[in-house]
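Each in structure tokens, the structures are laid out below.
Any read-out appearing in this document is the output of simple, stated calculations on the displayed coordinates, not a laboratory observation. On a predicted model such as this, the values are computed, not experimentally measured, just so you know. Cβ atoms are built from the backbone, for glycine too; each structure is taken alone.
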Structure I
Amino acid sequence: MSDQIEELKKKKVRLQQDISSLEASADMLLTKAETKHAIKYVAEASSLHCTVKEKAQEVKTVELQLDELLLQLQNN
């Protein structure tokens, strides 16, 4: 069970790192869109923001799984 907990913790960290990276990329694209007056960069940034939302939901799911395992561990 402790292996599962560690794996979930690692997964959560990876997802959070992905989110940070995606947000930075989206911000960069929006800045590029402003300077070059190109709508295609806005569309790309929007797509990245959608991916960020999906990954944020994954983080919540992982947190719930982690909480359940920790609770089971406490009850044993």
Structure II
Amino acid sequence: MLAKETAMIELTEEQRQSLEKGNAVRVHENGREYVVLRPDVYDRIANGRYDDSPWDAEEMDRLREESVALLDRYGKDV
């Protein structure tokens, strides 16, 4: 009896690095497209912990503060 072959998708180094950062990677295999995610990223999205709602006022204030700090660091006027 022949052993069943295991299909493996080969990733480039760039794709591996992208996955390490938590990004999704699109791969093509046998004419089909797949999206590869780290398990923790998939679990967060699948379990409803992903929040794509509009930013609230507190989040917008934090972003503004971070943006102003970056501009200050590089000598730009706000």
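Looking across I, II, the calculation of distance in nm of label points 7 Å out along Cα→Cβ at positions 16 and 48 that yields 3.8 traces back to II.
The maximum of relative contact order in percent (Cα under 8 Å, 6 or more apart) over structures I, II, that is, the highest value, falls on I. Taking 37, 10, 6 as the value of semi-axes √(5λ) of the Cα gyration tensor in Å derived from one of the structures shown (I, II), identify that structure. Derived from I, not from the others. When helix-only ellipticity at 222 nm (-39500 (n - 2.57) for each DSSP H run of 4 or more, over all residues; to 500) is calculated, the result is -34500; to which of the structures I, II does this value belong? Working through the options, I get structure I.
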